[in-house]
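Values quoted throughout were computed directly from the atomic coordinates according to the rules given, and no laboratory measurement underlies them. All values derive from a computational prediction rather than experimental measurement. Cβ atoms are built from the backbone, for glycine too; each structure is taken alone.
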Structure I
Amino acid sequence: MMDSKSKVIELLSSHPKGLRQVDIARMLGLSRSRVSEIVKELEQEGIVERIKDEGIIRIVLKSPSKYVDKTKRLKLGIIWSSEYPFISVFAKLLRRNLDYDLKVIVYDNGIDATWDLVVGRIDLALTPLITQIYYGVLTNRVKIIGGGAFGGASVFYNPKGPENTTASSKISTMELCLTKALKELGVTYDDRKYFDKGNDIVVAIALNKVMYAAVWEPLALKLRRMGYKEIYSCTELGLCNCCTLASTTYMDENLVEKIKKIYDKSIELFKKDPNKWLNWYSMKTGIDVTILRYTIKNYEYTTIIDVHKNTKLFEEIGIRIPKPSVIKEIVYTQ
């Protein structure tokens with residue numbers, strides 16, 4: 001079992017942009033005074049530093065190499081959301097069956113995470129299918145190897161926003177969902193604002209800067225509680241895959257096949273008792289277990305990537321893929 005200092009280092013390694021001391025204490029169940037002591041020790045050892053970001057002081061890991069061991073490790077990039085608690089099962093089965101530790105790195109958006117997959121900073125990515133397809137076409141370095149969750153995202157309406165202004169993340173499931181919703185409504189939008197962070201979309205709605213926006217859980221829950229009108233869920237709009245699992249094309253094919261089998265089994269095991277696996281995921285993402293327990297009800301989980309249905313959806317929305325068969329080329333088949 002890891003000591004408290006090692007737990008702090010592991011937690012910070014999953015949050016490259018750092019965490020507040022109060023967040024570290026809450027996520028690890030330690031007292032604030034104990035976390036303060038650990039941070040001071042790590043500062044003296046040159047392992048962490050304090051950075052000030054928009055008036056908030058965060059603790060950032062700067063020398064993780066001091067703690068590198070010989071453990072086999074896979075780095076998985078995910079987007080901050082309620083979407084992937086099944087990776088708790090995935091981590092356990094990888095360790096048991098392949099003797100690999102799973103290091104989870106949390107990103108603000110799918111573009112950054114998928115790019116890190118392309119350039120080799122991470123080994124696996126759970127990011128939007130559409131993002132993976134674009135990067136796969138452009139770089140030939142992405143192989144989509146597993147399904148995941150869908151649902152858990154919605155389009156919201158703010159009557160006080162400038163007429164027909166919209167907001168979403170870029171090249172993402174949210175953009176697909178929003179585009180399809182506006183098409184269903186017969187709305188021709190004049191201005192689409194793109195945001196790197198989901199919470200910035202929430203802020204844009206709250207400040208009446210946009211009329212329509214698409215967000216995912218738990219941000220969708222936040223907007224509901226703020227009283228904004230939910231006009232469509234992404235499931236209602238026909239989206240059958242949200243984020244899918246991708247590896248780099250440079251990964252050994254035998255290892256990819258083993259990872260895929262474990263991943264598919266993880267999703268099926270998770271579906272039998274979802275609440276059992278939330279604590280570990282909460283520690284990795286910083287999302288409260290109570291919120292996770294509530295918001296995962298809005299997701300469905302599948303091991304299947306429906307190439308035909310996704311291709312048809314892209315055509316309906318007007319997304320241009322160089323050739324339809326490219327999706328089949330990027331999706332892994334045994």
Structure II
Amino acid sequence: MRKLTCRLTVLILVAFLMGLAAGPAAIAADKFPSKPIELVVPFSAGGSTDVMARLVAKFAPKYFDQPLVVVNKPGGGGITGTEGVVRSAPDGYSLFVGYGSGHDLVTPHFQKLPYDTFGDLVPVSRISVHSIVAVVRSDAPYKTLKEFVAWGKKKDQVTAAVSTKAGSVDITFQALAKASGVKIVTIPFKGGADAVRTILGGQTDIGGNHPSEVMSHIKAKRLIPVGVALEERDPSFPNVPTFKELGYDVVTVGSVKGVAAPKGTPPEVVKYLAERFKKVCEDKEFIAAMTEIGQPVMYQGPQEFGKYLKDGFNTYGKLIKEFNIKME
């Protein structure tokens with residue numbers, strides 16, 4: 001009887017101690033977030049993803065219980081920064097912003113990544129979808145895409161500035177080259193801002209960017225938008241025809257800009273984040289600010305966003321196969 005009593009006492013003590021140990025963790029989870037949340041942008045500052053992330057961070061204090069801090073980690077066409085998030089603790093404090101970019105939907109068709117795009121990341125929310133708009137310098141000898149193609153056919157090759165290698169912009173120009181019969185050599189950079197500088201400087205003949213990266217230059221008449229690679233015209237540029245309208249059957253889903261967390265992030269944390277990002281996306285001032293920079297707010301929650309990403313991945317795969325595109 002004494003032995004049984006001792007055993008019961010030990011079991012009760014162990015249970016009590018385990019409860020104490022679990023208590024702080026449970027409280028910490030309940031209080032998420034208890035410290036600032038990093039928004040990791042795997043591209044250089046000034047690009048479309050960076051601009052969007054900073055706007056989100058600006059409006060976040062109205063809806064999040066902790067600040068959102070933007071951290072740029074460029075390199076590897078977006079892969080380096082994304083892998084950093086994948087390898088981080090799945091606690092909701094390190095998020096990948098730009099989920100749905102070219103290195104998520106395009107690059108895996110050409111090379112094996114150091115992580116699984118869909119298996120190692122959890123969709124949190126879609127914030128926006130950026131079209132791919134082709135732009136040329138205002139002083140170039142061509143002012144339309146048709147004129148560029150005619151000019152390009154007289155050259156051995158022409159160059160196109162793209163934000164990253166094997167990204168959505170890169171694949172768009174590879175497809176345009178096949179559809180138009182012009183030999184286009186794409187020149188990749190560490191982000192959209194870097195690519196824009198070479199177009200402005202005359203180092204490349206044409207470029208593809210997202211509206212927020214070129215809007216100010218278009219308004220200042222330094223650049224001319226000549227085509228959009230979407231199924232329908234971009235509301236940011238209602239007078240700019242699609243590639244398809246111009247006779248080049250190149251249609252993409254654009255560059256998706258969403259938020260992802262590492263695999264294993266607790267569902268309640270993902271739920272908190274998704275709900276708060278939704279509130280930011282419903283903010284009228286945020287919507288107006290995004291519209292001003294040419295980035296439409298197109299929120300989706302985790303499940304809907306996850307399906308959208310896989311559909312986009314399949315769309316790019318079809319485009320690659322149709323035009324027999326290869327990355328050298």
Structure III
Amino acid sequence: MEIRKVQITGGATFMITLPKKWARQVGLQSGSPLRIIAQPPDLLVLQPQKERLPRRALLDLEDKSGEILVRELIAIYIRGFELIEARGAPISAAQRQTVRETVQGRLMGMEIVEESSKAVTVQYLLDPAKLSVEGSLAKLLQNTRAMFQDGLRALGSGDRDTAHDVVARDIEADRLYLSLSRQAHIALQDILIAEQSGLERVQLFDAYTAAAQLERIADHAVKIAQITEQLAAPIPTTVGDQLKETGENASMLVQQAMDALAARSAPLAHSALDSGPNIEAQLYKLSELLHSLEPKRAQLLAVVLDSIGRVKDYGANIAETAINAAALSLSAG
């Protein structure tokens with residue numbers, strides 16, 4: 001770190017010299033344009049304005065396959081690379097299929113632009129500065145809550161078609177979550193992208209934190225739907241109605257928590273958290289009801305109770321994030 005003194009010329013112009021070593025490293029010359037980015041509360045960032053080359057990642061496929069290959073592609077995507085070149089000697093049919101399905105099904109904005117026997121090149125074609133973090137988060141919330149509610153409704157009625165549809169919709173929740181993760185990581189690496197998003201970096205971090213909770217809720221919606229597919233017959237109406245009511249209360253907690261985060265409102269967040277004990281009491285009563293059911297069915301429904309409880313917990317995590325966000329407004333200077 002260096003400390004330099006500000007000089008005032010002409011009575012109104014503030015001037016400061018730049019470190020020579022840094023100026024040479026970034027290629028500055030007389031007349032070189034610099035971006036000046038003000039960051040609250042008192043940070044000023046200087047960035048040379050020059051052509052930005054796409055960040056390129058080289059993935060050596062070797063013997064990678066299945067979930068290992070999927071995870072590595074996702075990791076590269078989240079880290080903000082614009083070009084991914086997957087190489088093999090040659091690429092097997094199974095590897096090529098995995099790359100294609102992952103790119104097309106889970107990596108929003110990525111497209112395969114070139115293929116050969118030894119390489120597949122994937123490029124990110126969206127402008128990250130034009131993506132709305134708030135819009136993506138709102139869509140993820142809507143999709144996740146709908147999946148969870150539809151999963152519980154399918155469970156109560158024994159509707160396997162709806163249950164199957166819930167499972168199929170999980171891929172869209174994954175796409176939205178991974179896209180939000182990418183946006184958050186890019187903003188942490190590139191302060192200009194963060195500024196263009198219209199959000200402070202701490203807000204982007206809060207959005208990413210909330211998105212992670214919502215993605216887990218989608219996973220539990222899938223788990224509930226899969227229980228429906230395993231049940232041999234519809235569950236008793238009394239149990240189904242109470243499951244639906246308890247699940248709706250958990251879903252409402254999540255909605256209230258997200259509203260609190262959007263408004264940075266501690267009172268709204270506390271209100272959401274205060275509904276938690278009632279949901280826990282409902283879950284306890286339901287667990288008592290399960291004792292009267294056939295053991296295998298009771299075991300499956302116990303998994304549903306656990307999922308509802310987890311959804312409540314994830315909503316509480318979002319509410320706590322909202323309280324943390326609201327604390328920023330309490331700064332005394």
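Quick look at the values:
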read-out	value
Distance in nm of label points 7 Å out along Cα→Cβ at positions 45 and 173 - structure with the largest value, from I, II, III	I
Parent structure of the calculated result 23.3, 100, given that Rg and Dmax of the Cα atoms in Å is the read-out and I, II, III the choices	II
Origin of the value 4.2, where distance in nm of label points 7 Å out along Cα→Cβ at positions 93 and 237 was derived from one of I, II, III	II
